[in-house]
Structure 1
Amino acid sequence: MVMGMTDVTYARVNADTAASLMDKLCEVYADAYGHVPGEDSTIKTDAFRDRATGALGARNYELVTARAGDELVGFVFGYSLRQDRDWFAGLDPAPEPGFTDERGGERTVVLAEIEVRKAWQGKGVGRGLHDEFLHSRREERATLTANPVAIATHALYERWGWQRVGSIPGRPGAYYREYAMFVLPLR
């Protein structure tokens, strides 16, 4: 993909490489959200670091990076959902029977984070990351959660083919009390 005179390249990396990039991932995360007046941005970034570090040991973890030259401009990571993760707990409206069954942990991939630096937002980098991450996944479907009031983000996901299936409560220590949940069939 060409952005003016700069090529954006995508690369898949495993958990070991992702761990070595953690500081850079945190920088991209902080830049993607920008500074909110009156908010201590380190709280949000520290929470991200905890989530991102915790995800490294997940089944079939994968990180895709987007770079413009040597600069990391975005990333996406995710992993296969395990039955015992209880990802769909509290989903409202209640799903149909069988919806939450993971059938050996290979049914659903969680798209856990997708982040793009502010200067690169709206230029196709997020969609490129999304597509690169999902195109080689072997699961039947993907899922993600989003800020419940981020209507523009919801509309973007829906344009990309995601279907909102409801809302779930935030887990202890989560940034929001509830999240919008989306699912995307992959096969």
Structure 2
Amino acid sequence: MTDDVVSARSGTPADVMARWLAEYDINGLPVVDAEDRVIGVVSATDLRRDRRTTDTGGVLTAGEVMSAPARTVRADDSVVRAARLMSTGGIERLPVVDEEARLVGMVTRRDVLQIFSRTDAEIRDEVVDEIVVRALWLSPQTVDVVVRQGMVTLSGRLESSGAVAIAVRMTRQVDGVTAVVNRLTHRHEAPYRQPA
């Protein structure tokens, strides 16, 4: 995500927002309240549509033209979730919010596509190095990691059911992973315990 975000308030005039879109070469911006909570989004399409249909002669504001409520993602949401929201909603940009719905960044379709352009080999290397070796403290050969078009298949036998759960959950969070097929087995039903 980009954390340097241009945002508007509900009273920001439409002509100012149109100037920002052109100046910063963006096609939309979030509208925030006094506590920086996202309350809506204004797109270039919103501005064009309302410029054509209004005949009041008054100054339109962000609060009048914004789409609300805004579709947002949390900073800890997966990239897959952001991609799905963009795809189903036909959205180019999503505000990223914290647990209190305050704006912390913006993620664009381009950001998402760059992540999904990772090669299967890059994804496999990260799963093996960061999860199998560094997080679970296992030798790389303990888990067989196969990646095809972003779908990761994990096979092997781990010590506990907790270790299996951690391996699967962490793999789902790796950038570029579209799905995880869990073929891991375990010796004991027990929470994961890190080796001493």
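Bear in mind that the values in this text are calculations on the coordinates, not laboratory data. Note that the structure is a prediction, hence the values are computed from the model and not measured. Cβ atoms are built from the backbone, for glycine too; each structure is taken alone.
Quick notes
- Value 3.4, calculated as distance in nm of label points 7 Å out along Cα→Cβ at positions 15 and 167, assigned to which of 1, 2: 1
- Origin of the value 15.5, where mean count of other Cβ atoms within 10 Å over residues 71-78 was derived from one of 1, 2: 2
- Structure responsible for 0.60, with FRET efficiency 1/(1 + (r/R0)^6) of positions 47 and 151 (r between Cβ atoms, R0 = 25 Å, to 0.05) calculated and labels 1, 2 on offer: 1
- At a computed 3.2 (distance in nm of label points 7 Å out along Cα→Cβ at positions 63 and 103), which of 1, 2: 1
- Comparison of 1, 2 - label where relative contact order in percent (Cα under 8 Å, 6 or more apart) is highest: 1
- Looking at FRET efficiency 1/(1 + (r/R0)^6) of positions 7 and 127 (r between Cβ atoms, R0 = 30 Å, to 0.05) for structures 1, 2, the greatest value goes to 1.
- Label whose coordinates, when Rg and Dmax of the Cα atoms in Å is calculated, return 16.2, 51 (choices 1, 2): 1
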